[in-house]
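Peer 1: Just below sit the structures, each encoded as C-alpha cells.
Please treat every number below as a calculation from the coordinates, not as lab data. These figures come from a predicted structure and were not determined experimentally. Cβ atoms are built from the backbone, for glycine too; each structure is taken alone.
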Structure I
Amino acid sequence: MMDIIKAPNFLSQTKNKHLLLDTSIFIDGLINPSEFQKLFDELKDNKCALVTIVPVMVEFVKGAQNIQKFEIKKSYLEGIIDSYLPLREEALVNLEKLVKNYKEDGKSTSIVDFLLGSILAFYAPHVLLLTKNIHDFPTNIFKLESYFLLNHRKALQVYGVYSYYNRK
C-alpha cells in the first residue's frame with residue numbers, strides 16, 4: 001500500500017499559488033498514478049495552479065522508444081498542468097546570478113534545474129517549486145516551505161516545496 005503523507009502546512013503553503021513541477025514529479029506520477037492523481041486533484045481544489053516549463057517537458061519525454069510513446073508521455077504531462085510558464089528573457093537574467101550563488105554545488109546541477117531556479121526567482125513569491133531532487137536546490141538559495149512523503153513498501157521518498165530566497 002502506498003500513500004502520500006503531507007506536512008501539516010502543505011495545503012496552506014500551496015493555496016492560491018502556482019506550483020512549478022520538476023521532471024521528477026511527472027516520472028513518479030507515471031509510476032504511482034493513483035496517489036499522484038489524488039494529490040494533483042487536491043492541489044487544484046485548493047486553488048493551486050500546476051505549471052511547468054518546456055525544458056521540463058523535453059527532459060520528461062526525451063528517450064521515448066517511439067513517436068507514440070513520446071506523444072503518450074507529453075499528453076500525460078499536459079493533462080496534469082494548467083499551463084507552461086514562459087521562459088521570458090527577464091527571468092533568464094537570473095541564470096548567471098544563480099550559477100554564481102551555487103558555487104561548487106552547481107557542478108552537477110542540470111541546466112533544467114538552473115532554469116527552474118531562475119524561473120522561481122523571477123516569479124517569487126507567487127510561484128513555488130515541487131521536486132523530489134531536493135539536493136539540487138540548496139537551502140542557502142531556496143527555502144523549504146513544505147514537503148510530502150510518499151510511503152511505499154520499498155522506501156520513503158521525500159518531496160520538497162521550495163520558494164526562492166537568497167540570504168546574501
Structure II
Amino acid sequence: MRALVLYDSWFGNTQMAAKSMQEGLREGDGEEVSSRRVNTVPNGEIVEYDVILIGSPNHIGEPSKAVKRQIQRLSTLDLTGKRLGVFDTCFQSQGGLATGKMENLIRNIAPTAEIISPKLSVIVRSWRGPLEEGELIRCHEYGERIAGVLPYPRSELLWDRA
C-alpha cells in the first residue's frame with residue numbers, strides 16, 4: 001500500500017494531525033507513506049498512491065480554499081480503485097461540517113473512488129489550537145485502521161458527526 005496524506009494547515013494543528021496519521025499508516029505494510037501540503041504534489045504523482053487522505057482546518061464550516069482547489073484538481077485523474085478519506089481540525093460543535101463538504105466534493109469529482117468511512121474531525125481547544133488532549137492518539141489510530149492494523153470499533157462505524 002502506498003499512502004499520501006495531503007493537508008492544509010494555518011496554525012500547525014492540521015499538520016500535526018496529518019503527521020500522526022502518517023505514523024499510524026506506517027504501522028501497516030505500507031510500501032511508502034508520506035504527508036505533504038496540498039498543491040505541492042503533481043497530479044501525476046497523486047495517482048501513484050493507493051490511499052489519499054486530505055485534511056483541512058475548518059473555517060466556519062468549510063474546508064480551506066487550498067483544499068477545495070486540491071480536490072478540484074483530482075477531477076482530471078482516474079481514481080478508480082483508489083481509497084480517499086478526509087479529516088479536519090475544528091471545534092467540537094463543528095465536527096463533520098468541513099469533512100462532509102469535502103466528502104461530497106470528492107463523490108462528485110471521483111465517483112469511482114472508494115470513500116473511507118468514517119471521516120475524522122480532530123478537535124481543537126481554540127481557534128489557533130492546541131489540539132484537545134488525546135486527539136493525536138486518535139489520529140494515529142485512524143491511520144492504523146486505514147492500514148488494517150486496528151479494526152474499526154462497531155460504535156465508530158456508526159458514528160458520524162455530520
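Peer 1: Rg/Rh (Cα atoms, Kirkwood Rh) computed as 0.93: which structure among I, II?
Peer 2: On the way: I: 0.95; II: 0.93.
Here the read-out was taken from II.
Peer 1: Right, here's the next one. Which of the displayed structures (I, II) returns the greatest value of distance in nm of label points 7 Å out along Cα→Cβ at positions 47 and 127 on calculation?
Peer 2: Once distance in nm of label points 7 Å out along Cα→Cβ at positions 47 and 127 is worked out for each structure, II has the highest.
Peer 1: Out of I, II, which one gives -10500 for helix-only ellipticity at 222 nm (-39500 (n - 2.57) for each DSSP H run of 4 or more, over all residues; to 500) as computed from the coordinates?
Peer 2: Details: I: -13000; II: -10500.
Label of the originating structure: II.
Peer 1: Continuing with the same structure: Work out the source of 1.4 here, i.e. which of I, II gives that when distance in nm of label points 7 Å out along Cα→Cβ at positions 79 and 103 is computed.
Peer 2: Numbers: I: 4.6; II: 1.4.
This value belongs to structure II.
Peer 1: Can you tell which of I, II yields 13.6 when mean count of other Cβ atoms within 10 Å over residues 31-38 is derived from it?
Peer 2: On the way: I: 13.6; II: 16.4.
It was calculated from structure I.
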